[in-house]
Structure 1
Amino acid sequence: MGTGPIKAMELRYSPSCRAAWGRFRLNAPAGSKIVIKNTRGNQYTTRGSGQFYGVMVNDKDIKAWACGYWSGQTDCTESY
């Protein structure tokens with residue numbers, strides 16, 4: 001879950017496909033985004049509103065984390 005004071009973000013993981021993705025736990029306003037990052041320096045952005053999910057990224061033998069951005073606020077998860 002999120003490590004910031006709001007705990008808006010959740011990092012999800014599937015062991016069967018070794019993929020990670022982020023999810024907004026709150027109703028994010030229009031223009032919000034989830035950025036998934038990994039230790040290889042890759043990052044992927046998904047824009048949306050409400051409770052929405054970011055793209056799934058390969059998490060095999062690397063660490064990933066998710067950050068949510070909305071209304072001038074940011075919340076990031078720990079890496080998995």
Structure 2
Amino acid sequence: MIPREHELVVLLVPVAECALEAGDVGTVVHVYEGNAAFEVEFVTLDGHTTAVVTLKPDQVRPVTPRDMMHSRERQPA
């Protein structure tokens with residue numbers, strides 16, 4: 001299943017330069033032509049944007065009904 005704009009996705013790989021870890025949840029804010037890549041916004045639980053990252057399809061997956069929200073304290077990049 002290919003994520004669409006405004007859908008939640010799960011990060012499958014860490015993105016160290018943005019202090020993101022595999023398992024972090026973001027929102028697709030843009031889908032590039034042919035689903036070649038996605039712009040994904042990651043926010044804190046209080047709504048502050050921490051990163052907007054361009055990711056390839058093999059770096060994210062759509063959320064599923066089995067996924068659970070999880071909280072972690074973000075470390076500075």
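Computed from the coordinates by the stated procedures, all read-outs in this text should not be read as laboratory data. A quick note: this is a predicted structure, and the numbers were derived from the prediction, not measured. Cβ atoms are built from the backbone, for glycine too; each structure is taken alone.
A few points about this structure:
- Of the structures 1, 2, the one that 35 was derived from, the read-out being relative contact order in percent (Cα under 8 Å, 6 or more apart): 1
- A value of 20.1 for mean count of other Cβ atoms within 10 Å over residues 17-24, calculated from one of 1, 2, originates in structure 1.
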